[in-house]
1. Hey, helix-only ellipticity at 222 nm (-39500 (n - 2.57) for each DSSP H run of 4 or more, over all residues; to 500) derived from one of 1, 2 reads -8500; which structure?
2. For structures 1, 2, calculate distance in nm of label points 7 Å out along Cα→Cβ at positions 302 and 422 and state which one comes out highest.
3. Compare distance in nm of label points 7 Å out along Cα→Cβ at positions 502 and 646 across structures 1, 2 and report the one with the greatest value.
4. Check the numbers for distance in nm of label points 7 Å out along Cα→Cβ at positions 54 and 702 across 1, 2 and tell me which is largest.
5. Of the structures labelled 1, 2, which one yields 5.5 when distance in nm of label points 7 Å out along Cα→Cβ at positions 94 and 566 is computed from its coordinates?
6. Here P(r) over Cα pairs in 10 Å bins from 0, in percent, for residues 430-621 alone has been calculated and equals 7, 27, 29, 20, 11, 4, 1, 0, so which of 1, 2 was it run on?
7. Figure out for me which of the structures 1, 2 the number 15.5 belongs to, where mean projected area of the Cα convex hull in nm², for residues 166-381 alone was derived from the coordinates.
8. One of 1, 2 was used to calculate P(r) over Cα pairs in 10 Å bins from 0, in percent, giving 3, 13, 23, 25, 19, 11, 5, 1, 0, 0; which?
Structure 1
Amino acid sequence: MTFVRCRIAKMLVPGVVAAAAIACSGRTLALPPTLAAAPISTSVKAAPKISFTNDIEPVLTRNGCNQGPCHGSQFGKGGYKLSLAGFDSDLDYQNTVKQAASRRVSLTDPANSLLLLKPTMSVPHGGGMRLVKGSPDYQLLAQWMRSGAAPPDPTEAVITSVEVMPSEQVLPKPGVTLQLKVIARYSDGSKRDVTAHARLSTLNDAVVACTLEGKVTASGRGQTAIMVRYSGLATVATMMVPYGKAAPHPQKSPTNDVANPVDALITRKQLQLGLAASPICDDRTFIRRVYLDLIGTVPNQKEVDAFLADKTPERRTVLIDALLARPEYADYWTLKWGDLLRSNRPALGVKGMWSFSNWIHDQLRQNRPVDAFVRDLILAQGSTFTNGPSNYYRVASNPQDLAETTSEVFLGLRLQCAKCHHHPFEKWSQGDYYQFAAFFARVGLKGSGDFGVFGNENVVKIQDGGEVYHPKTGSLMRPAALGVQQAVLKSGAQKPDPDADGDRRQALAAWLTSPENRLFARNIANRYWGYMFGNGIVNPIDDQRVTNPPTNPQLLDALADDLIKHHFDLKRLLRTICTTRTYQRSSQATPANRFDDLFFTHYLPKRLPAEPLLDAVDYACGTHEKYPDLPKGTRAIQLPDPSVSSDFLDVFGRPQRLISCECERQAEPNLSQALRMMNGELVNRKASQSDGRIAKLIADGKSDPAILNEIYNAALVRLPSLNEKRTVLGLLAFTKPAERKAVFEDVLVTLLNSKEFLFNH
């Protein structure tokens, strides 16, 4: 019998079969007969190496250890700090293995490591039970410690992408289940199934539920996404549960209700979800809707009558073109862009604000392509008084604020999270944030005496030096565009040096507004779609990230393609939207689409913004609000900034232009607004004004039916119904002549408080 002597040098990794007899303290053991006959190899196959970055970090992430409420918070929990979602492996390894006097990780006795004892609740743990003893995650952590707890290896393959299969799926009805599979791809070309260690969650459990293991169950009806996060990357899988009977092949389903390619893409999605669209709205509804959406103005009676008298098939398209050519177009959209770019006198001074506002207005009046408009903003230099776009660098005056403003306004990306840590729902890291901010490191402001020492003029200039450093590593951050290599802008070209021409912003402007930069075109298309429909294809409309997917990706891409094809013409984009049957549908939901508010089966009524609302009140009452320091006749949509005093506008959600987020303009109703409309001084004063509409109509000797018709037309762009006419005229029949005016005033105030007036429908 053959004997083999050996001494234990270390514990064997479970699952690795030793082909030798083991001797302890000189004690000799005999091999079983079945092994004794086999030749003995002197080489032992090494156990697979466990990577801290690619294996251990995902376990911590999946079990919630490095999330915001736990050890991933700013100061950690219980003295243990992890980077949020595992974006900093070196820091996590140091704090896990080197801290706590080896109590957190014990290489000699892994089972007694706090890393295993606390999450299994073997000892008290504020985060509750996170691991089950003996589970695959538990065994992986234990095996990593038994094998020496190897640190992050800078030479190992890094993850490059994560994908989920299927990426899109229709679940026919509630109760149907589906198992997702998550695949990670690495820089060495390898890939592996990481479903067991990915973090999966549903964005709407009322539509589908999702377990940690990736089992999806339809729980309601609609569309949502499953968010998948693994090793700092994220993706989504779109899940659909049809409202009704879905078309088996919606991309091939014929429909007679398609006017253009945009409508076709929307119809395809509706068929996929078993939805049926509402009919087209009537002409009176359409003219009020498109006037308010394009120029923030209610049509007057003459304009309504002319439109209704036109019986040509193309009358709606002709009206859209006419509105886009009117001066009110530039007034109204200057208001919107002024909000985004934060044009306000507290930050810019009176001269700077007017310079910026007038420049924006002139760009829109000329219909300057939006890429050129943005390029001028990014590259602006010179006096903030004489060169309007220079004020962009006074509103946001440091690299970090400029990076956040630029990414949110022009790319629809909210980078604020990445300032302090890796974005928890995106791929953007702190490095991405500060590399982007580095484009603005050499932009400076200096004072000027050209307008007097008290003029408060500033001059934007490019300085010779200025850098941005990573706040944690202290590394110098070189300018880099978000998520792409700048070299893709020119086929085969080398990555350009952002400092080559002395102004780093040149490279930024070229990348930002390039037709090849899908982020820019998609952001503009989605914002304008959201302005017109009340809902974007991505919502919120300034939060375009992988884990906040569009409801109709093909539609968003088509709009972006059309915008690029027509050289970033904003009027052309608005015309494309307004001429669709989708935009022209009734706001009345049908039994087949009453639950839909995402797929554009009907026009969603939206509250009038503060400025068009006040102008509409003025028009209905036949009055003109006088604003401080502005000429008589100035309308609310022409106000240059929120510093123009108006309590009414502030109550109804006018933004103060302190942040670039669309959310600053409040659209939600509140009690204060209701009280202002019903009993407020402004509305009641205007309705009863001696030179107002009602007073003039009575003075002109108009009959009761004629006055009633004009009031309805002015407020609601329609005539009173038979029942409404009978009610009011019946009351007037028993009213003294001296009290007629008060009755009509009550009617007008009642109309101004109706949803039909307060909403664009």
Structure 2
Amino acid sequence: MNISNHERAKPPRLNGKSITAKKAELKKYFKQTWAEYESLFSLINDDSAYYLRPEPLRHPLIFYFGHTASFYINKLILGKFIAERVNNKLEAICAVGVDEMSWDDLNSEHYDWPSVEEVRSYRKQVAKLIENLIDNMPLALPIAQDSLAWIILMGCEHERIHLETSSVLMRMLPLSYLTPVAPWFTYNQTGDAPINQLMPIKGRLIQFGKPTTDDTFGWDNEYGHEGLNLQDFNTSKYLVSNQEFLTFIEAKGYECLDYWSDEGKQWLAFTKAKMPHFWFKKQNDCNEDVYWQRNLLNEVPLPLNWPVEVNYLEAKAFCNWKNSENNTEKEGYFRLPTEAEWLCLRENITEDLSTWKVAPGNINIEGCASSCPVNHFEQNGLFDIVGNTWQWTESPIDGFKGFQVHPLYDDFSTPTFDGKHNLIKGGSWISSGNEAMKHSRYAFRRHFFQHAGFRYVQSSSDNLPNLAENHYENDVDICQQLHAHYGKADAYESLTVDNYYRQMTDVIMNSVRKYKIATSTCLDLGCSVGHTSFILAQHFTHIDAIDFSARYIRHGVSLQQGHSVRYTLENEGDIVDFYEFSLVDVDLPLGKNIHFSQGDISNLKSGFTGYDVIVAQHVLETNYNPRAFLQKVHSRLNAQGLLIIVSNYDFSEQLTSKENWLGGVKVNGENVTGFEGVSLALMPHFNLLEHHELTRIIKTNRRNSKLSQPHLSVWQLK
């Protein structure tokens, strides 16, 4: 973009001596991040382009235009830094949809997208609100993870991520919808690529994890600590260029299935791919088909000396092809680098974004709005250690030892800890902020496209120097939920009571039959890891299962897909027991009629309506405004429909401001219980039919469990 370095705001340091100066630094970073995002969207010259779906696995661009602004509001509400929303409808519809998770139904019929002008107006409102917050917020230094300033930094870095992902989607739009404007211009130097060669790298101890003493913002998956001893290896001097990858295509690489993994074969069969996604063929003046490349804002004859941009599956197939062409027993195996090996290469660059004066690569939007030749940025004999394109690795993402979820963004990392998302390292030309930092850790599904390419390494064996994989869920809260939902019934048997979720669904279905309620549609709010949904799915035609946290939902989705779920549970102290189960093991069908999604009960999308039964299990006491939900829930039910409320009414000021508690308070000197508060909110639209006491047991370790007696009430729409 040819933005001079003194004009580019660096990510603010967490420390400082002056509160006033730190606020000014934070405000500058926010304003530049916001302006760059809007500058990218200014390339669109026709508002209809906002509603196209160039990538079927992602939302249209109108979602992303509103998403980064609504992210601020949703996090500020969750953290109780603000009390009121700016636009309920927009903040619901633009809340979730980054990754192509199975629960994220992208059927356009489910979305009533706002107009572009409505989003522009909304963005102005949010920007003004954030700037006022920065000016007037209390601030202590260093900035801590529970402070308002951290959430604003989180919003900035989140928007910088979407600056990149949105540019990828725009790169898939027809060019007629885009108009090049300064400073978004494509690099114009092309030519033959240099011949790649292998460079020897000395093995060493690699330390993983962003130190807690680091003075910049980090995402939760960056923190923690691990160590790994690397053996010597060789790495390619350059990123794989278009010209080098072309030899793979000419060798029928996309046609010979022997080079492809099982996942790669499935992807090939589905996509019918014959070349990289951003390549295409075009006839020249001699009526010959020649390769061209689509960039963000133009199409050019294939730039042979630029890095190829492919997904992991294509990069892996290329490495397998190289192995077929070489004597691997004598010369070593070709493959993609692991995270540890990339970190080893990264040690050739001593500075980080926060300290460099000039970028050591085509990164941080300090060059043009495209890749550039692979031999332009050199450090100690290696090129493009950072920048130009992201580099695929052989490492699935997981948390380091000591990993802790940030409570206000609990689904940033954990949904990707599934063995299906591989790390990309190094950043691309448009990567900025946290993306351009040494310790950044981002991962995508292996079939996904980003501005991503690869380099290869050669090692003496095909054993991967990765940290040990741990696909056992070990988050304490989630493990306890999994055990309570699906675990062995020993705790229940000792008290001669049935599994809590079977108790609940028995009452629900008895009520449905008793009051002759239709069983077409059911909304299960607070579905957690899904047991209630799977039981109810045997009785209802369709179930919408919603939870606030994707950390829980992903296990329901995994079970629905026929997979096993593994988790740990404390036995004693540091000793844990390991568990694994599938739906077959708990005598439940796959529940293909369940649609899992993430949502906030106080701000649900308008499409969630028309239900015969709504079940709200333990959502009142975990929501910031349960009364608002109760006052509006009638509009989502069919005539004579049932509302099932399950709650222990255990409200806390950590989650719900006291003025929004439904009970456990005195009103005009009189005690008001939770059930009385629920009744008061529901009486205008509902009749109480019956209510029951249930028994809930959550096992915390071998010898201890938490016992509670939730209250279930059945209400019928008047």
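Any read-out appearing in this document is the output of simple, stated calculations on the displayed coordinates, not a laboratory observation. None of the values given here were measured: they were computed from a predicted structure. Cβ atoms are built from the backbone, for glycine too; each structure is taken alone.
1. Only structure 2 yields this read-out.
2. 1
3. 1
4. The structure with the largest value is 1.
5. Comparing all candidates, it corresponds to 1.
6. For P(r) over Cα pairs in 10 Å bins from 0, in percent, for residues 430-621 alone, the value 7, 27, 29, 20, 11, 4, 1, 0 is produced by structure 2.
7. Answer by label: 2.
8. Going label by label, the one that fits is 2.
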